[in-house]
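Student: Heads up, there are several structures right after this.
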Structure I
Amino acid sequence: MTVSLRSMRYFTTALARGSISQAAAELNVAASAVSAAIDQIEAQLQLQLVNRVRSKGITATASGRVMERKFARLLEEYDAVMQEGSELKQAMKGELRIGYYAPVAPAFLPAILTSLSGPDDNITLHFEECDNDRAQDGLLAGDFDAILFVSDFARPQVSFDLLIEAPAYCLAPADHPLARQQNVQLADLSRERLIVLNRPVAVDYYRRLFDGTGQNPTPFAYANSTEMVRSLVGAGYGCAVLNMIPTTDLSYGGHPLVALPITDPLPPLSLALGYDKSKPRRIVRHFAQQCRVYFRDGTGRQHIVAP
């Protein structure tokens, strides 16, 4: 049997007050609980720690004074740790670790993080681009405080807020004949060479889109980077099907691009924010709120192409 922190507190309070009844009144417990705690500690250590005098209360023995000092230090350290934890939860400081499976996250994360970068804030940010499975594994393992991921494939243990549903769209070079149209159909793309975003979730999603319509376009290239897909499209190597767009219509190579709605009734992909909703620190709560505001007030809709 071990000595509990509660018993230590009852013991040190009783000795500090010199009275079991006064300690009980201060601790708002029954006097019998204080007396039992002292008996328990003495039994556990097999030492007499207090002298009980009916008319004069209690005093510590020599061994009792030693244990009183040791318990007081332990309780002081425990209280300091708990206070620090409480302050950390409420303070806008510390580290914020974000994992993201969102190809255009660099286009919107800086705007969302604006309110976290004030002159009085003491915050360190960590970002990791990863696939959908790694993002969820990292959140559940404690590697990330929050994740941006595709919630269509969310695990039951991951709690999340849906931020936006992103329909599929066609990305074409600005000088491509399709770029002169208002919109396209998958049948139009079946005759084009495709640049495919070869990322988990994405590649299966795009394959299912065409399988559902019986179309079978010829992939020209697979790339696991959205910017490589955009650069290959801009250079005229083909068209692509994507779900979210950055705020620029230029590729890394400086080629102009055109995003066209697809009129086929296609399922969107859902961008979500995953985090532990049961006990988030203040910085995590604030980040989650800023994400919701960004996509709720319409700003985030600049990253989708509505049919």
Structure II
Amino acid sequence: MVSLTRRRALALIGALVAAPRQGRAAEPPMRAIPATGERLPVIGLGTWQVLDVPAAGAEFDAAEAAVRSFLGSGGRLIDTSPMYARAEERVGDILARLRPRLPAFLATKIWTRGAAAGLQQLADSRRLLRVRTLDLVQVHNLLDLDAHLATLRAAKEEGSVRYVGVTHYLASAHAELERVIRREKPDFLQINYSLAEPEAGGRLLPAARDLGVAVLVNRPFTKGAMIDRAAGKALPPVAMELGCRTAAQLFIKWVLADPAVTVILTGTRNPRHAAENLEGASGAVPTAAQRAAISRWFGAL
């Protein structure tokens, strides 16, 4: 029998108290959807390429582990699309296996021409994602906008869609997107925004904030190019000030400094990265001076 000294016993008790409880992740920062006040964690999971995997095998196992890590770390919003090949179906498969305590917030898109084709895509998305009601459906890249907005507003009225949005991923579309959100006032706007693609911060994001339109940010790392650019480089002093351990976390902080941003979509099939992205959103949002320091560091890479 091993005898513990009083000092050793107290040290062990202190370590147990300080240690995080297994299986209970800290709640990530939340932001509200302006249209309703519903709150969402500020990091979402994008599925382009990363969840376009077979229904079984190593890639599926990695995708399932990433989704489990994302949800277990407090994430909720998963963004997908019919144009992402098998991603919608895999999201449905994985969520059916994981059965999360808090349902995922499922966002998908319509990306086709013609009202009839849009209705079929909407029905297919509900079937593949295994839900009766989709949380958010977006007109992707503004394709056949008027026809699909009419479809989605009717679906919202009948209760099969909760929120309606519009998307694009190119700065060249920002002017048209601004005209669309001013005219149509959708619940959500999804657009590219990052240190490498900051254009949306000029007019589009302020317009969305003024109009009460929630903003999903895609391409926060410009498809990984920003991560590659920072690889092997020392982080700036501002990273320590903000509690960032990786370049990705620093890039996330920069985007979150814009108050118009509701959720940042980060795509990964790596469980560690999924958890780190949510961790990177916690803590203080950069001040204007800290944001400028991040920009100067990135510009010098």
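Student: If you work out distance in nm of label points 7 Å out along Cα→Cβ at positions 155 and 275 for I, II, which one comes out largest? Please report the intermediate quantities before stating the final value.
Tutor: Values: I: 2.0; II: 3.5.
Structure II gives the largest value of distance in nm of label points 7 Å out along Cα→Cβ at positions 155 and 275 among I, II.
Student: For distance in nm of label points 7 Å out along Cα→Cβ at positions 43 and 67, the calculated result is 1.9, so let me know which of I, II that is. Intermediate results must be reported in sequence, preceding the final value.
Tutor: Working: I: 1.3; II: 1.9.
Structure II accounts for this read-out.
Student: Right, another one. Name the one structure among I, II that distance in nm of label points 7 Å out along Cα→Cβ at positions 27 and 99 of 4.4 was derived from.
Tutor: Numbers: I: 4.4; II: 2.5.
Label of the source structure: I.
Student: Comparing Rg/Rh (Cα atoms, Kirkwood Rh) across I, II, which structure shows the greatest value?
Tutor: I
Student: When mean count of other Cβ atoms within 10 Å over residues 59-66 is compared over structures I, II, which one is greatest?
Tutor: The structure with the largest value is II.
FYI, it's all coordinate maths here, none of it is from the lab. Keep in mind the model is a prediction, meaning the values are calculated, not measured. Cβ atoms are built from the backbone, for glycine too; each structure is taken alone.
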